[in-house]
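Each structure below appears as structure tokens.
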Structure I
Amino acid sequence: MGKQQLHKRLSNEQTKFILNKYLSGEIRAKNAIEKLGIGRTRFYQLATAYEMDQANFSIDYIRKKSTRRVSPDIEKNILAELEFEKVNIISRKDVPTKRYNYSYIKNLIKEKYEQKVSLDTIIDRAKKNNYYLGKPPKARHDREVISNFVGELVQHDSSHHLFAPDAGVKWYLIASLDDFSRKMLYGDLWEEETSFNHILSAQDVCLNYGAAFSYYVDSHRVFRYVKNRDEQSHWVNCTKFTDDVDPQWKQVMKNLKTEVIYALSPQAKGKIERSYQWLQDHLVRTCVREGIKKIGQAREVLKQEIFRYNRKLVHSTTKEIPDIRFERALRNKQSLFREFKIEPPFLSAKDIFCLRDERIADGYRRIHYLNRAFELPSSLPGQKIGLKIYPDPKTRITEIRFWHNDNFLGSQKLKID
């Protein structure tokens, strides 16, 4: 903490006493400076002023301009928004956010009331009016950027929260973030977490930006098979060990030639989760304020918050706006994203971003899947048929594409309610 100003440490009489000692030659300038605790330039300015007018000399600080006062309207709006947070967010047991967010209120006042107010002013009013809970303890963690290119490392995770308390049901937030730029590449809400929802997120990133060099994920069963944990999996037997089996999502990564890196500790996993805390916090607060009850409405809020995060906010780690950092890296050819191309034997993106299964063709050249029979005239009895399944969540139509080795045998569509 810096040293207090002279007028806060010493009185006029104490300062005059020391200056008198110096001017009379009883102490040297060096000693006087040490006693006053000021610099040489300031000391000689004071000594000259005191010598020229001892009667009117004073070190009292007089403010030349009045401080800028907060208008009553702004004051009223600050307190109103703080009270809303206290009653509708902090005090509600069903809301997963238990701390005030003063930066959020600052932006809210600017957008809602078109009024500018500093963050310090809001915090000051919060402290004076019992809207302050203190700072949470900070957990130690590594926040540095560990990549040198966009697309070198994509952090991917999901979280399960009550994002819209008025809806009364928890949803899953699935998001992907570029480590170098901190740009949010993908974010969406789902009513349930499935392998295919994570595959759709990879498809979105790949079609919009290209195939990433690597993905950073935790050891959730969607991303990794772990022996003695996934007991209910049909893969469990005495010969299958951790990573001996590739889950559906990982098979997609292999087709994309994208490396998968696992977070092997809670601390490492926290690195992913902390990247989304801002997004989760803002999503919850906005859903509460707007009374969101349907997932479609919450998705619109999420889009707005991702836009704000990517294009308007300076990231605390990089000290840059994510979009600007991302675009500059692309211009400087500082990217490891690879252009997505459909290469043989694949014929469609649906052959890559899909669920996979296998069936054996019977003597009538048919296979059975989902209690339905599918005729495959191009197959032979006893052949192993690969199924590439694409359940479109928008149309609710599932397309099944049939393959034998690298030969495409056709496709059929199902309407699944």
Structure II
Amino acid sequence: MGPPAEQAPDLQQLHSLANQRDPATLERIRYWDFWSPSYRWNEMLTDISVANPLGTGQASRAYAMMHVAIDDALTAAWDAKYTVNRKRPSEIDNTLAAAVAVPASPSYPFEDSVAAGAAAAIIAHIYPKEAQRVMAAAEEASRSRVLAGVAFPSDAQAGLDLGRKVAERVIAYAKISDTKWSGSMPSGPGYWKGENPGGVNDVEWKTFALTSPSQFRPGPPPAPDSPKRLAELEEVKTLKRTPLMIAKANYWQYGQQGQPGLIFRLGEEVGLRLAEAGVENNTRRAARAYALVYVAHYDGWVASQDAKFHYWAARPNQFDPTVTTVFPTPNFPTYPSNAATLGMGPVVVLSYLFPREAARYAGWAREWGESRFWAGIHFRSDIDSGWEIGQHVGEAVVERARRDPAQ
């Protein structure tokens, strides 16, 4: 269904709304106009995630789902825009004063509304207690564009509807099975020992860029009685931790608002680099950048979990209880390192998007991986294999981007 053929009533309404722009209304218009919709919705998801931590895997899934939904919905929106080819309100009536810059694309459906509908639906699905809040935010974001005079009411409503429909498809695609792992853990020398291993069900999650969780599964870890494993164990045991190593290990474990790694830093980096390049307001380019980075993070998580629960390798302190750690050892197998994977995958994508920063990003991946060795929770081969998976995952995401570039 397209926009209404008669536009005079809509234009009359926009003139009336323009005359009602008070300071409070203008403040909300500016709030929703800052940078791209992806930036603002990423910020909202981060605020909610900080207040309601999910764990690394579930958090990564939330970010990937939201940004994939926004990107896919905008792709569909652009197809509709140039099919309908409706002019912006001020192009039809040049006496209508817009409160923000008028986007250089057709008006129907409106892109900010599309992103709002998609993002809010995903966040509400992941965080049901926040549903009322985020749905109200989506309505406000959409209406702010009407109040600003850059979209007709029907453009905004169509955008919300389209975004929500795409989100429903992403939710259906990424649905987690109700069937829980019921297998048995291998036993014997070199195998992980424990109960309720964390993330064992995540190996069944659907990936976005990978053909399967096992696509980049590495070869096996060193045999438990091999000279290499014994040498690695000795390396962990004899490491003389410096205060800086301890500080860095704790930073990479707790530095993201009490959570590990790069999960929030990735979004901040994408927003800043887009702004530095002068394309912070390019809705489609921003949506694609956020989606690529967070898909690499999420697919990396699933791939590293697949390998962990394929090999079930014991942690260093399970080989030798005298091994000390900086913080508690995670309750799942050691090989490969999630941290090394989750550092390397997004870094490969960031380096593709912002090549000038590649050396800096490589430093992030290297240090996060090394920090797990400094903490005493990983062998060197765990980290190396994690970097290997992450490199492959990042390259797969970049290859997808090259085949389907955002406009």
Exercise for the section: Figure out for me which of the structures I, II the number 18 belongs to, where relative contact order in percent (Cα under 8 Å, 6 or more apart) was derived from the coordinates. Expected result: II
Exercise for the section: Figure out for me which of the structures I, II the number 17.7 belongs to, where Kirkwood radius over Cα pairs in Å, for residues 202-289 alone was derived from the coordinates. Expected result: II
Practice task
Output the label of whichever structure in I, II has the greatest value of mean count of other Cβ atoms within 10 Å over residues 106-113.
Solution key: II
Handout entry: With P(r) over Cα pairs in 10 Å bins from 0, in percent derived as 5, 22, 28, 21, 13, 7, 3, 1, 0, matching label from I, II
Key = II
Handout entry: Structure (I, II) behind the derived value -10500 of helix-only ellipticity at 222 nm (-39500 (n - 2.57) for each DSSP H run of 4 or more, over all residues; to 500)
Key = I
Exercise for the section: Using percent of Cα pairs over 18 Å apart, for residues 322-393 alone as the calculated read-out, with 61 as its value, let me know the right label among I, II. Expected result: I
Handout entry: Given 3.6 for distance in nm of label points 7 Å out along Cα→Cβ at positions 18 and 130, calculated: source structure among I, II
Key = II
Problem - If mean count of other Cβ atoms within 10 Å over residues 98-105 is computed and equals 17.8, the structure in I, II - result: I
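No value in this document is a laboratory result; all are computed from the given coordinates. Please read these numbers as outputs of a predicted model, since none were measured by experiment. Cβ atoms are built from the backbone, for glycine too; each structure is taken alone.
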